[in-house]
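Just so it is clear, none of the values below were taken in a lab; they were calculated from the coordinates. Bear in mind that the values here come from a model prediction, so they are computed numbers and not experimental data. Cβ atoms are built from the backbone, for glycine too; each structure is taken alone.
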Structure I
Amino acid sequence: MPELPEVETVRRGLEPAMEGSRFIKVEVHRGDLRWPLAKDFRQRLEGKTVNGIGRRAKYLLVDLSSDDVLLMHLGMSGSFNVFDGQAHRDKRESPGNYYHERSQHVAHDHVVFHMSSGAVVTFNDPRRFGSMKIVPRKNLEAEPLLNRLGPEPLDNEFDAAMLAHACKGKKTSLKAALLDQRVVAGLGNIYVCEALYRARLSPKRQASTIASRSGAPSERAERLVESIKAVLQQAIRDGGSTLRNHRLTDGELGMFQHHFRVYDREGEKCPTPGCGGIVKRIVQSGRSTFYCPSCQE
């Protein structure tokens, strides 16, 4: 599933085609995504202008001139494609060609946005775990999809004290805690593995061990927050990592997958100088975890 840097990269890729543009026509080829689209979905979009495109955790938030917000989630297999309305579909450009292969088959183009900018934006999702929902802006704070999300990890307010407080008393593993969107929003399997490695913390460590009994942050919490921010910032600069051939609006490729230190590197030597350990893969909560047993404690 795309994580925070990939969703942020997709957001930036959609901006030139959608921001300031009007929905001329909306095609709904399949209304049964993760949940059914609203019956008036098309009517509430057509004729409306996109004032801006934001992001909250792994959700894209399209701010509309109607005082509504279109919430979109890529799910497991969803991706957006943007192409010139006058061009053949084979000439589409994508703000999301993924490291884990994504479908380009037009049969999976379930929702198509025709924009006044001349761009056509398609949402392609073979497994249909993605979602779209229109929410009045005044109800956004109470929206169930958003109101239980934890802090944004790149916000200034997210610090060691906040993370330690969230992990206080938790008996679950540190890996599981970081994947809990109520603890911190937007992190997924790749960036949790990479952040834990950089912080030299075992994914099997009990989450509560980064805090004192009172919930005060330990030095481990300080290292972990610093690593989370550094990994995400680097991934965004590089255009993401689950994006294989993704091009930013300036034509650069998403390259963070070339900077993985442990993710998907089972059996390779630990890259920490002098460590000598071998990257190991274990399964936690049905997901692969990659780490170095020698230097992550």
Structure II
Amino acid sequence: MTAPRRHAVVIGMGLMGCDIAAIFLAGGWRVTAVEPNAAHWPQATARVRSSIGQLDANPDEAAHLALLTAPEAADYAAAEIVVEAIPEKLALKQALFAQLDTLVPAHVPLVSNASGYRITDIAGHITTRNRCANLHFFLPAHLVPGVEVVQGEYTDPVVCDAVAAIMDGLGRKTIRVARDVPGFLANRIQHALMREAFSVIDQGLASAEDVDKAVRYCFGFRYLAAGPITQKELAGLETQLEAGRTIYPSLCNSPDPSPTLVRLVAENRLGPKTGRGFRDWPADVTAKERARYERALLAAVRILREED
């Protein structure tokens, strides 16, 4: 007799929600997904099928995806986890968690994929805030293996243990974050890099193209093989100490975003979504670059699978 499929509810079916649903489906779960705009359902289903296929699973697993227009219609009693992946607007997330507080049985973890807002701020006002945590994926969520499990100020650590166990079982690389700080862990490290990357452009030290090359083909090239701490240990920590004494005093420590970044956004030069950023992004160039990017990520996924 076949065991019943485990059940997850995903609320919000943008790119992130679709890829999160694909992770569960590829892992043999069934997924109930809430997407208020029914006209978006065919596009969302197509994205889910494509992402499942990129995970080397059968795209027909998408048959175990059920789409609903309203959160109150989902069968939460059968769910093991509820994942919020709606737009990054605090008031929307707070309102949804207030609704879920009464809809979802108290033993079921409620997690948010928010990348900037703390779970303490999203769910700190609800009665069952102890079962809420951040579960932070990175686009494209099905290809980037890491996922952060963040404990909020009110989160029961047992909930984080349960959520981490689910992610481990789905083949994710789970990162535990012990305190609910802005940016969690990965984004804090990433934004330290981004502050310096924009700063060297502001200073005229290098172009955007050369910044990309410096990261991708120099030190960033090594990060798939070893994280920064391991890499520096392999090189010798005394070298890092001396480099830090020399370089740190001249690094950017401004609390404000880059003037170049502020100007580009003010000019609506956002990248492919507006056709221009640091460089021009016509549709054909954008499509080619996105395809190259995903091919590179898939190659990296294969390398990591071999390592595991």
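Using Kirkwood radius over Cα pairs in Å, single out the structure from I, II with the greatest value. Can you show the working numbers first?
Numbers: I: 20.2; II: 21.3.
Largest one: structure II.
So if we calculate relative contact order in percent (Cα under 8 Å, 6 or more apart) for every structure here (I, II), which label has the highest result? It would help to have the intermediate numbers written out before the result.
On the way: I: 18; II: 12.
Top value of relative contact order in percent (Cα under 8 Å, 6 or more apart), among I, II, belongs to structure I.
When FRET efficiency 1/(1 + (r/R0)^6) of positions 176 and 208 (r between Cβ atoms, R0 = 30 Å, to 0.05) is calculated for each of the structures I, II, which structure yields the highest value? Before the final figure, lay out each step's value.
Numbers: I: 1.00; II: 0.30.
Largest value of FRET efficiency 1/(1 + (r/R0)^6) of positions 176 and 208 (r between Cβ atoms, R0 = 30 Å, to 0.05): I.
If Cα extents along the principal axes in Å, for residues 64-135 alone is calculated from each of I, II, which structure is the one that comes out at 35, 30, 20? Before the final figure, lay out each step's value.
Working: I: 35, 30, 20; II: 31, 23, 18.
Checking each candidate, the match is I.
Quick check: -6500 is what I get for helix-only ellipticity at 222 nm (-39500 (n - 2.57) for each DSSP H run of 4 or more, over all residues; to 500), calculated from one of I, II. Which structure matches? Don't skip to the answer; put the middle values down first.
Working: I: -6500; II: -14000.
Considering all the candidates, the number was obtained from I.
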